[in-house]
Structure I
Amino acid sequence: MLPPWLPQFLTSVAVILVVLHLCLGAAAYLILLERRVASWVQDRIGPNRVGPMGLLQPLADGLKLFVKEEFMPRGVDRFLFILAPAITVIPALIGFVVIPWGGYLVLGNGETVSIMGADINIGVVYLIATGSLGVYGVGLGGWASNNKFSFLGGLRASAQMISYEIPMGLALLCVILTAGTLLPQEIVARQLEGQWFIVQQPLAAIVFFICLLAEANRAPFDLAEAEQELVGGWHTEYSSMKWALFFMGEYVHLVIGAAFFTTLFLGGWSINPITGWDLPQTGGIFLILLQFGIVLGKCFLLIFFGMMIRWTIPRFRFDQLMKLAWEGMIPISLGLLLMTSVFVYFGWTQWLWAGSVGATIILIAIQPMLPSRSIVNRKIGLVGSRFSPVEDESASGIPAKN
């Protein structure tokens, strides 16, 4: 007789192997997708020469990186320099195990197994903890490179991730309070029984998605690798596969972040955002495959949306980025958490959408009364400029234009 834990163990191993290889393949082909999206936005053609429609371009790029010269500058900390790319990519590759990619599969003997890598009772905390470890790889890479631009990039990344983890955690607490559980499967189940949490808490979903882009160092939050200022930032001195590992970690973080957002706010494999009929949690293999496909489809749409944001919104200045976190996102997320606590305490969870609207109105009303820093980096007036004109052109000795 088989031990009772064996079916779930084998299912978890199969899910881990399938999703791991999907993430590794996605890291390569999402780069191709990003290049095609960028070319579409900028009215260019993009990569279309290697293979049919350019589909073999990631393989050519990977082969090039494998055979490229491995360069290590003089004066680097060799151990940390080699360790930093691994610290960046490994946390991204272990975070997906708590994501529910489907419901419960019914086996031939009537037993059910969950379609996830590890069904642990602190799944949400585990995912946040593993995601936050990526900052160590970026910081160590900048420190070990013995380069001032890399060091500044590592400092920027550390400050940015620490700042945006606060509103992300507060937005996540809003979901946990509403669902009343830390189990990702149960969070999806609450949305199957009622509404998607993006319908109930749209403002918390917006805050979480913005923080997700900042945590993954995605534009417009990619200040750690600002080419105009830092020549590439924390990965300036890296080449070959060490350089590729940093970008693999970024894109895998993007995939897992999209899957996490799908679990928290888009109902997982749910297809009905409002109360009513929905897919069952438990079923056969065809239902599980359908659920898996729905989750992947939602992840793809979120990733595509993040790419469109990158190629349509210009990069922030670093002072603007920190101001957005400390004077915008954190007060908003604190107000949302307070509102959610009150509504959950009185049992008004079905009216959380109204609470989000009310919290938005209140925050807009009190925003002028919140403390704010003085304006920095003011534009310098230029004679004849339409955008930054000199306030008193007569003082410049040049007659003003009529």
Structure II
Amino acid sequence: MKKIFNFALYDFANSAFTTIIITFIFSTYFAKQIAPTPILGQSYWGWTIGITGILVALIGPFIGSFADKKNCVVLFIRLFTVFCIFFTSLLWFAKPSENYLFFTLIIVAIANLFYELSLIFYNSILKNVSKDSDLGKSSGFGFGLGYVGGILILIICIKVFIDNNVLPFGLSKENAENIRATSIVVSLWYLIFSIPFLLSLKKEIRNKVEETSNSLTKIKNLVWNNGLNNLGKFLFARMLYADGLNAIIVMGGIFAVGVYNLEIKDLLVLSVLMNITAFIGAIFGGYANDKFTSKNVIIFSLIGLIISAGIILLVKTKLFFFIFASINGFFIGPIQSASRVFITKSIDLNNQAVGFGLFALSGKLTSFIGPLLVATVTFITNSQRIGFSSAIVLLLLGLIVLLSVKKI
């Protein structure tokens, strides 16, 4: 149980980065106070996250294969975590001026790159810390605790640094010092709560195996056997629905602000609601995964996500937006958790890192398509609603391909 808790605590730690930096506070700060306009801000932000996705896709499988062969999974988790934390702290220098536009985008791109690379090796540890019969519950608990961390860090940042007339540490609201300080808070949060997991990793080193083929051949054999095998088909399906999911997560905060004119307090309520429902979804999805298989959980969740996201594009009031965004959140957790379990069960222990390198490849090879599609359609139509609808198309395509995958 201690191993699983430490594993989940890392999700609790790194959720601060995605919640504060990528999705809510810093992304909206960039769009409203650094970029020339919110429309351009959404476009630039989407393009930046898309570029980092391409980089992760290109190097993920090879660095995973290298880590399995050289037994350096633990080293890579620690290094990439520390690098992400360091570059996140540099966002303190991203002042509210167009002069800092490229600086902000470059730092965010580097920090996000290391964050995504750390996840490859974090995910590969799941099989070490959990029994095969409990993989769904363990994965769901990790994602669930991550959503709790997202709620808590967002409340702290907004209540202490943004929605507060008496700021700590001598900070001022001039030059957005209070908002920029959230990058330091995220860095400290990430560091402190990841320590138990990072220190415990020395006990989870897997056995070395002799390699008889190069990395490219090894990667090919995992997904191809006179055509895409079952794992290959799943990764292709996941590539499509991950693009849509990535667009929703990355662009969601900017969409909410631009379309519904949400203020900071509204964003707090929205995030708390979505994280609560995502937590519930992840926990229930974890138990369902062990009972009904990963494929069934993903299919059910994709259908729910497509319907709720489609309704969001049509509603006009904040109240209905909040209701269906919360429902939307319920289905995100099970998709992510069950996808991780599918890979864990599909690949033997000594190939977990390369397996999750391929998992990252499937999520990032075309990850630029989701944010890029939303950003570009938004730019062309000058409508955030129309731009955001492209994410639903990707979810639907992923669902269609997933139907041909065999259950595990």
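See the values below:
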{"item": "Highest-scoring label, criterion being mean count of other Cβ atoms within 10 Å over residues 120-127, among I, II", "result": "II"}
{"item": "Structure with the greatest value (metric relative contact order in percent (Cα under 8 Å, 6 or more apart), set I, II)", "result": "II"}
{"item": "helix-only ellipticity at 222 nm (-39500 (n - 2.57) for each DSSP H run of 4 or more, over all residues; to 500) from the coordinates reads -19500; which among I, II", "result": "I"}
{"item": "Comparison of I, II by distance in nm of label points 7 Å out along Cα→Cβ at positions 24 and 168 - largest value held by", "result": "I"}
{"item": "Structure (I, II) behind the derived value 21.1 of Kirkwood radius over Cα pairs in Å", "result": "II"}
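Read-outs throughout are calculated quantities, based only on the coordinates presented, and are distinct from any laboratory measurement. Just so it is clear, the model here is predicted, and its values are computed rather than measured. Cβ atoms are built from the backbone, for glycine too; each structure is taken alone.
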